[in-house]
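Several structures are given next for inspection.
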Structure I
Amino acid sequence: MTRDRKILLVAELAVVFLAMPLLINRRVLPNWPIPFLLLVTLGAFLILRQEPAFDGAILIRFRGVMNRIRPLLLRDGALIAVLGVAVWRMTPELLFSFVKTSPMLWAVVMVLYPVLSVYPQEFLFRAYFFRRYAPLFGGGWGMVAASALAFGFVHIIFGNWLSVGLSAIGGVLFALTYQQSGSLVLTCIEHALFGDFIFTIGIGQFFFHRSAAVADFADPSSQNPT
């Protein structure tokens, strides 16, 4: 890799995955998570399309998903159970609060979240990130760590550290799934499973856009979906 190419990749990484989330967090840029996500994902797709070796079929390929889905669900089922018990024990007042207070909105989120949020995120942070930044991080644990940290950090736009921490942990799982399977579809299924569960058990409020000023997650009552 040439020096100029390396500088370009580092600059792109810093602007897209560090500067933009910080500017949104500080309200220098408007807090429009989905529009920004779709716009950046479109740009990433157009960049990958310029690479002769890029196989667009990876975006919808189901090959190998059925062989891997069972062990993935067993692993994730155990982690989801731990997360559910933690919410029940630590913040029982939040448990299923979204379902109870806004059942129709919850149902809409269950359907639209995987399409409008999960798939673009996984394309950007896995399919694009793994291919684009391989010259910087390689294909092993360095790439897994970089992808997970970038994925966690971008959630700073929601103004609380819980979303950043949980997303970084989830980012490790999703990056490992993508690294081991090469399947964007399988990774999206895993991400959607965790995301829909988080909204269902009541802590999805930490992953909603807030119109209020940035505040610590110590005051969850101030966090309302918009």
Structure II
Amino acid sequence: MQKVSFEVKPCEVVGSIGRNGAGKSTLLKILAQIVKPSSGEVDIYGRVGSLLQVGTGFHPDLTGRENVFLNGALLGMKATEIKSKFDEIVAFSEVGRFLETPVKYYSSGMYLRLAFAIAAHLEPEVLLLDEVLAVGDESFQRKCLEKIKAVSRDGRTILFVSHNVRALERHCGRVLFIRSGVLHEGADPKSTIAEYLSEVSEDIDSRAAITIPDTRGGGQASA
């Protein structure tokens, strides 16, 4: 990534879009301090919670219950703090029946529900979310978006990577467009998303203009 410089304030919900491989997930990994930047620096104030891919931070042989406490400990929380949020986490995740089951037996949807519930309820000051709407049914996706709004109203900051442009436009005050590792930001989310969609559309059109040899007359035909 290069020429990536931006500031996010408390309570902001900032979305990020871009083509696969553009650098969106890498940016979140740098912010989560999983990957070190090759140059420059990142300043983050407050505790960071992240959901960067389904199952990240879970121990497959531990139960859902045990992973709630493990994730809380990784966030630096005390057992008493985790216990105070435990019932809310379980209720939101909808995996109560399988709480004593090792998570290696969970479906990807169950993984996501529990992981998101933990990340959103353990009150980090900064919450990093990568494609949380890519897994799970529509009902749970709406539930996630409502929780994201509630977390923001509580004064916490959210960075949200998604290909769901409707969700980004509706729920984000700013949208960052990452193109080949370079950051672009329009005047507002709508214009930034329009720029991204225009690039995607142009690429689809260029792929559709394929030249096919015409074996009947020795010429060429365009598809």
Structure III
Amino acid sequence: MDLVELFRMAAPVMLRGTGYTLIFALASMVLGLALGAIIATVRVLEVPGLAALSRLYVSVIRGTPLLVQVFIIYYGLPSVGIAFSPLTAGVLALTLNVGAYLSETLRGAVSGIGQGQWLAGQSLGLTHLQTLREVVAPQALRTAVPGLSNSLISLIKDTSLVSVIAVTELMLATKELISTTFAPFPLYIGAAFIYWVLSLAFERVQHRLEKSMAYPH
């Protein structure tokens, strides 16, 4: 089988797998950003009880491999009566994982804002939460964009790990094609190219965000 015929046969399967990869990536990005923002807010405001739980969550997630987290959610939780479909388990694992990293990026950006901004908000009669929301967060978000974007771009590649729970995303689709065509090298190269193209697309979005949110000079 020549390369043209191989890719003609493989293209529909790999494109379908790419669709699942995008579903995992986009859903986890949106949910992970929301979770990261909540965790960062809790830790910045030092909410009693919740701040300690948030620190524990971030420590556990960052201290364990994503693959182990996928196994625990999909294979481990059913033993205690909590079961998820492969798609839901994959999105949940990716969301919990990226949310921890995004929360640290956001918290670090907030910490980089000078104490004078907090004092200025208080002098205007704003509460601590209002100062965070109206004064500090908009400034912190500008500096957080590169770090957030890097985590989200990495998330695209991390979706390959959900292939272990039988979700036919790009990597599992490629493996299934290899099992029938016995052509691993060109197919893995094709999968790598698709991941690269997806990453390039998100890099373009990152550059646009950085440009639109840049401080005026």
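Among the shown structures I, II, III, from which was the value -26000 of helix-only ellipticity at 222 nm (-39500 (n - 2.57) for each DSSP H run of 4 or more, over all residues; to 500) calculated? Clearly, the read-out refers to III. Here mean projected area of the Cα convex hull in nm² was calculated and came to 16.1; which of the structures I, II, III was it taken from? The correct label is II. To which of I, II, III does the computed value 2.7 (distance in nm of label points 7 Å out along Cα→Cβ at positions 10 and 146) belong? Answer by label: II.
Taken together, the values in this text are just the output of simple stated rules run on the coordinates, not laboratory data. Please read all numbers here as calculations on a predicted model, not as lab measurements. Cβ atoms are built from the backbone, for glycine too; each structure is taken alone.
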